[in-house]
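The structures considered in this document are given below.
Derivation of every value follows stated rules applied to the coordinates shown; laboratory data play no part. Since we're looking at a predicted model, the values are computed, not measured. Cβ atoms are built from the backbone, for glycine too; each structure is taken alone.
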Structure P
């Protein structure tokens, strides 16, 4: 997140220099201006009346992503990007994203075969996380990159797809595998054998991944993650009922979940864990920013989705949809949040 802060300052400074020199306009109107402004306004109000405005502005200390400052940075990057983006710039960004993804995926595959197994407390060979710190975050990242392999079907992108797919399999992330299958349905094109082969491979890996998780040792009483999520979601909804308009404040879930935490959480294997997110991006916004926050957030999502469908940008839609799916059983991190805010810019020159 600090890296994003630094880059935002540098990019903003360079943009202002270009504006002063008359090379580019300061601002370019787009379809997303009002939805993004309304969402930003809801986050500002929620921060002002938050139970802890400092946390709401900077974000929860161990993450930072999701605080008002991070949302301001992502918004600025979007509004600056749309001034400069064109087809060549778009292709360059996609290529760079795929190259970065390749490095991450290759390291994840090497993790599965034990390259750094002695450096982690976690069983990284069983569920890899590469450079992202957690298997579900890695899966979400790979899922949003996979559709871009369908833009130019050739041997190189086919190989890239296989590498991404196997790394995704090694994460054993159910949400990631489901997101990959559903989003890639949008990428299948009529009478193109390449797309059908890739879809069959991804689907096969999904079923293989679903069956390949070893059961926990019989002497351990580990509560299934989906059961714990349901409990946390119940607490988030109850929290929303107490603060229905603007919530408890941006990124304050770690402090306020205890107010409505169901007693059943104490009977799980994660009874002592600190939950600083609702493990569902939508319930998290519901609890921390209330009706106004979740309504403007969904309005933002629907606006982007509608424009992608309207312009028949199904590859972009597939990537965007994968973020929405993985966010349902988890939450965004810096890299997925960047794509969430910047992907809409890729259709600006089409409007």
Structure Q
């Protein structure tokens, strides 16, 4: 009787587990680049079971140089997408693409300008004099704002092709990058620590690493959207402040070129500069967005000629799923 009862109990338990597994909503989330620590909170929520505890089975679809995962969201082939910044969301409104930002994981865009130390470019006001290695996408966005706000000039621009060698060789130059990435390569290859100027600290107040969704999903299944956002937020708290070893291992499995020292550098810079957790998130929680920030950035981009002023920028985002203090208890008290 006892063995039979145990067997019956085990069968019931397995049945419940199977039912629970089947009950998970399958969700696809496409990123905009290869797996890296800048995506760490999403991988954390996969490996530590946070998504599962929110009733989700999440498949992360990496981006890369030969992919355009944003199109997958617009066409309905993925459920969520990791947007780069709000310029993309404003463009979606202009082009009548039914996607919008529903959370902002990065409170500060990681775009940075770097200069050589002790070469006459140690202050931000020195930078417009330097030769500037700037990529095509940045030239038509953040650099247009820099021209208007700080007097940078396009005749100083040389193309940046993701090779730091020209900048390393020219002490009278500056180079763009992400504060979580390119400075690491400059230190490794150039054997010096560059001066770092994070544009977010000089007024470039876009959100970055947004979670984007289609308008029809938001309207038809707001509960799923809320659960995905909540779980992602918790994943980011745990990645920044908890044990992230399993998430980093998953990142390295999916991107074998990713190094331990690069991951450690990225996490350190995200914390040092408050990329994820700063300002509004201290009260509202990771993922926060506000009307005031959106209007501020939109007005700057209109003045700089980056976006058209006749669009309703408020259609580019939805605030109903964030600013609820989710995960605040996971931040260290000291």
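Where does the value 24 come from, among P, Q, when relative contact order in percent (Cα under 8 Å, 6 or more apart) is the thing being computed? Working shown, then result.
Values: P: 24; Q: 27.
Value 24 for relative contact order in percent (Cα under 8 Å, 6 or more apart) corresponds to P out of P, Q.
Could you figure out which one of P, Q the value -21000 for helix-only ellipticity at 222 nm (-39500 (n - 2.57) for each DSSP H run of 4 or more, over all residues; to 500) was computed from?
Values: P: -21000; Q: -11500.
Traced to structure P.
Where does the value 2.2 come from, among P, Q, when distance in nm of label points 7 Å out along Cα→Cβ at positions 98 and 138 is the thing being computed? Could the numbers behind the result be given before it?
Values: P: 2.2; Q: 3.7.
The read-out was computed on structure P.
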